[in-house]
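Colleague: Take a look at the structures below.
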Structure I
Amino acid sequence: MIDPSARIAAGAVIADDVEIGPFCTIGPNVVIGAGCRLVSHVAIDGHTTLGERNVIRPFASLGTPPQSVHYRGGPTTLVVGSDNDIREGVTMNTGTEDGGGNTRVGSGCFFMVGSHVGHDCTVGDHVVFANNAVLGGHTEVGSYTVFGGQAAVRQFVRIGEGAMIVGLSGVRADVIPFGLVHGQSAELIGLNVVGMKRRGLTKADIHAVHRAFDALFFGEGVFRDRVDVVAEQFAGQPLVETIVAFIRAGTRPLTMGVRRAALRADR
């Protein structure tokens, strides 16, 4: 199951059924779970742990040191879940000592060509990165989020679950769960209705999110008070409660611009 041209350092822990193709290199502190397949020319280094049944395509590079001037060479980690499809040229860095020391990627994700997960990021389950979508360091991404091609997220930004980041968008501020974001200086232009439908969410749930969105961003009074009103009015609506909890958990105010016209159009 291991091509003779592959180079595997002493100390690496590799499950018995892992397939390692030509010219792959595996570092001494790497752990690879059962059923993984490294097609060819894959480099895995650092203190990196892969779950089960991941498929990694040529020229992907996982577990390399963080691209941070503050990294001091410590044994920081990269932990990747199971059942991920990691395509050509994908890069994922380990964490930094000051950022918690760990970069974490969930399960069932699809990383297309050239996408990048920076140091100290946390990526949920079933996330899709189209070609060349990139995350700056310390970014948090919720499950079922989708990034279009060449979308870029700056460091320390939070992306809520189920959001859609349209291709070529530059995200500089937190994105609420189920938000639809677009633009060079990204704006919130509505809700990711397609994504919600694909997850099998009911029409009633989606309509509740729409009404809550209207109340949060276009209601009367100051935003802080509107959050409290929405929390009370939509108590028991789990999707709305997810949005409210996300907003309240933030350490910075939401600063992304919002366009109302697009919200009306996507109903």
Structure II
Amino acid sequence: MSTDTQKPIVEMRHVKKAFGYVRALEDMNFSAYAGEVTAIVGDNGSGKSTLIKILTGCIKPDAGEIWIKGKCFFSLTVKQSMKEGVTAVYQDLALDNCKDCAGNIFLGRELMKYGILLDHVQMRRKTEELLRSLHISIPDITQPVEKMSGGQRQALAIARAVYAGGDIFIFDEPTSAMGMKETARIMKLFMELKKEGKTIILISHNLFQVFDISDRICVIHNGRFVDSFLTKDSSPQKLHKLIVEKEEELSDEKMAW
């Protein structure tokens, strides 16, 4: 857990992004620290996905600064973001449904033998070791992803992110398709990553899950920063009230206009 004197690993300052006439982000600020889970919460359309896609280099901001480990960027490419240790698991998971577990874990970084042949045996062995270390249960790792359950696919995407390395992990609704046991395993994995000093950014609509796992919470609404605070200083009820009150406040502003 960070202290008041510790600097954030990730900091986004006064970030703006518009798509035509739609302002996705307006003067957005965000910080995340090593050894912590920082949750980003807000209603659908609040700008959460745009924010993290700017951090991963998928979207170029119109203005603002992105600070990662003390380095300042005005925009990032995907390659630059990965070089700085940023790894993301999006809601769509970005898995190849025609490939098996090993094919997805090693997608784009396949192991070779004799320099010309795919080493399927080695990739499957390493995949089994990885899944076992993460306590992820997929009975048949040779079946294509399209035949797996939603929870298994989500767990596989998270395993691939962990294998890719890095020290800044972004998870967008990571347990939305999981049952209670699978969710508990993933929450345990997050705790282990925290102990290793990793920086975890979590997007979730499950406020009770947010309070179970996060150290800090950043609230955004309609692309604007609302508040940021230590999780221990709030509650699901207070957070829900804050989100609702902000929605009502903005609705009143529109009516007055």
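Colleague: Can you say which of I, II returns -11000 when helix-only ellipticity at 222 nm (-39500 (n - 2.57) for each DSSP H run of 4 or more, over all residues; to 500) is computed?
Modeller: The read-out was computed on structure II.
Colleague: Output the label of whichever structure in I, II has the greatest value of mean count of other Cβ atoms within 10 Å over residues 111-118.
Modeller: Top value of mean count of other Cβ atoms within 10 Å over residues 111-118, among I, II, belongs to structure I.
Colleague: For FRET efficiency 1/(1 + (r/R0)^6) of positions 71 and 135 (r between Cβ atoms, R0 = 30 Å, to 0.05), find whichever of I, II sits highest and give me its label.
Modeller: For this comparison of FRET efficiency 1/(1 + (r/R0)^6) of positions 71 and 135 (r between Cβ atoms, R0 = 30 Å, to 0.05), the top structure is I.
Colleague: OK, next. Starting from the value 1.5: which structure in I, II was distance in nm of label points 7 Å out along Cα→Cβ at positions 207 and 231 calculated from?
Modeller: Only one of I, II returns 1.5 for distance in nm of label points 7 Å out along Cα→Cβ at positions 207 and 231, namely II.
Colleague: Given a computed value of 0.99 for Rg/Rh (Cα atoms, Kirkwood Rh), which structure among I, II does it belong to?
Modeller: Comparing all candidates, it corresponds to II.
Colleague: Comparing I, II, where is relative contact order in percent (Cα under 8 Å, 6 or more apart) highest?
Modeller: By relative contact order in percent (Cα under 8 Å, 6 or more apart), the leading structure of I, II is II.
We did not get these values from a lab; they are worked out from the coordinates using the rules stated. If you're wondering where the values come from, they're calculated on a predicted model, not measured in any experiment. Cβ atoms are built from the backbone, for glycine too; each structure is taken alone.
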